[in-house]
Structure P
Amino acid sequence: MDSSALSTSDDTADDRSTGYGGGTRKKVALDWMEWGRGWLHVVGEFFFQRISASHLENPLSLPHLDGITCIVTGSTSGIGLEITRQLAEAGAHVVMAVRRTKFAHELIHKWQSEKQGLGLPLNVEVMELDLLSLDSIVQFSKDWNARQAALHALINNAGIFALGEPQRFSKDGYEAHMQVNHLGPALLSMLLIPSLLQGSPSRIINVNSIMHFVGFVDADDMNITSGKRKYTSLAAYSSSKLAQIKFSSILQKRIPAEAGINVICVSPGIVHTNVARDLPKIINSAYHLIPYFIFDAQEGSRSIIFATTDPQVPDYCGMLKADEWPVCPYISHDCRPANASEEAHNLETSQAVWKKTLEMIGLPFDVLEKLIEGQNVDNRYGAKID
């Protein structure tokens, strides 16, 4: 696998943004040029992703990962299933953080049966996690942190895209896309900082999407209920993915370099996975009619596995941090660094999303600093993080 491409593209060096600018009116949506350029990125990835990733092995060759512990959310199907299987076969201890625990145990049993007599048993375990419940995330984190075990990689893979469906809310009162794709992973990442510190050097890998290019986030209207914007599932999904990048960018900036935790957003490409189960039948059928353009789950897993395991990734992250780059490291579907959307570079809105996210998930604004210093932190859900 060629990882020599881990460097900042020259054509992105002048794309930085410091926000709205002094005295300008608050931005409430992408303008038509930003929106159009965003869709060009989406269409371009759809038609050319297979060509741009043609240099990659399928599956990727992995180093021995003995002694490495990874948590993978949404790991019973699609990309998460492939990530889990491949990391485990390379020797990693993998925790499947899932809602369907019984099904996860059945998958492990199947893998063990297939590998019987071929080597050591796979080191995979199952823990219950429901990202539509902040209480479930808190309980998962308490159970894991109680082990006082090192965590080397948290892979926030689980996500939803309920295209064409009406607006839905979690029991916590948050729009479902925003909670599953952003708020839940953000809370999980923060609560697991103590274990990630123990596993340093460690990584938080957020599975993102090219669709963030057409997203817009209003920190005062994360649920899209104010009426300033019309709710559509497409707007909710793309906004949640952009919010994830914005939060990740500030988190990456605020984590001291000596802590050894890097936050990376990764695009798997346009992949036919169980996310498509929520698409209308006609679109789902089209997925099956154009297999050449769309990755299967194994192909889609490559960039996430690369970001999780490649030894040059921390150096790339450190370079961006030293350069005070406004956006967190972003790895594209071809395992090369890419630049996130223009809107992702808006530091003012990123700071606003950071603060609003912490408020929504019930954490104090200085939570990261306290965790890095080894202090205990309580959140409104009753979890003492230590």
Structure Q
Amino acid sequence: MPLPHVLLSAAVSLDGCLDDTGPDRLLLSGAADFDRVDAVRAASDAILVGAGTLRADNPRLLVNAPERRAARVAAGRPEHPLKVTVTATGELDPRARFWHAGGEKAVYTTDEGAERLRRAGVGTAPGSEDPDAASPAPGAAPAPGAASVSVVPLGAALDWRRLLEHLHDVRGVRRLMVEGGGTVHTQLLRQQLADELQLVVAPLIVGDPAAPRLFGPGAYQAGRLRLLETRALGDVVLMRYEPTAPGTGTGAVPADRHWLRIACELAAQCPPSRTAFSVGAVVVAADGTELARGHSREAGDPVVHAEEAALAKVDPADPRLPGATVYSSLEPCARRASRPRPCARLILDAGVRRVVTAWREPDTFVESADGSGVLAAGGADVVVLPEFEALAKEPNRHLP
């Protein structure tokens, strides 16, 4: 199911600490970075912090610049993004500034935590949020009379995917900014639910082994994240990264969306044809390394398919192929007249057992095409991300 774009935002010392162990909050950023954070908040539909951050920092989580608030209102959005916190226990101070500033707030918790919040008089009654309610427009203002604090129980334990689905489908959140703390960042990144990391590094060394750190121990994606940007902001440096490692099985992760978008954009490079689709494909190893890419009719070959062109660039003996994912803007073909082996068979022959695509093949040239069925019968997992279908169809608009 579609999820919001999840942006993790944090500032750390040179040795990776979020704070020191003193009684006062360690100031890591400066005025230029605070203004950047305010702009990111203003561009978000919701801002999320964990209960630990709420207790330690007592944040308001507001858009500070009047001109940014005015721009949101002029665009038909609430003055401030939805404020969200997550707590397993429900042990939150009703006097915290989080509750008493800004607009709508939401608390995601366990069934037990929701009951504790109800007894404390915080928010709506457990279960009052309808998970099947119609989705509002992204960032839309609440209906008149809506409660200012919604408590959403997620069951016996916190479930991040279910939380994100609820934010997307019920609250209309398309862009979620996560401001901490370290436990929340760790859980989202380890579960491959983060689309982007915006990390500010300050020229300080804490040196205290008891100081809180950005990421805890555990299993993260293999390989390297992709650097998107570096920018100096006074004496701190902003670095923006995105994950690169594909998902596993039939579940989709943010990196899958990144690679599939590239495949769809490659389709636009295809020489136009009235008798064949324009398709792009990328082959990516399990650690996020791009092995090859290709597109239909590449290098002047009038009948080569995108997946065929990409796989031809990879050594068949490459040990990374069995763990790789093929991203194709259109479902790999199950039958073709121009070559003896259709792309679905070429993928299986290469040892690849995971394919992500945007668009099932229509009957334009081959009736009842079912490349996904061929792949599944050969033991491959097939993931379809329909949110990319329009992009995949764009270079094929001239076809009947």
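Here are some notes:
- With Rg and Dmax of the Cα atoms in Å derived as 23.8, 73, matching label from P, Q: Q
- With helix-only ellipticity at 222 nm (-39500 (n - 2.57) for each DSSP H run of 4 or more, over all residues; to 500) derived as -6500, matching label from P, Q: Q
- Given 3.3 for distance in nm of label points 7 Å out along Cα→Cβ at positions 259 and 363, calculated: source structure among P, Q: Q
- Given 2.8 for distance in nm of label points 7 Å out along Cα→Cβ at positions 267 and 371, calculated: source structure among P, Q: P
- Entry that produces 22 once relative contact order in percent (Cα under 8 Å, 6 or more apart) is calculated, selected from P, Q: P
Each reported figure results from applying straightforward, stated rules to the coordinates on display, with no laboratory input. Since this is a predicted model, take the numbers as computed values, not measurements. Cβ atoms are built from the backbone, for glycine too; each structure is taken alone.
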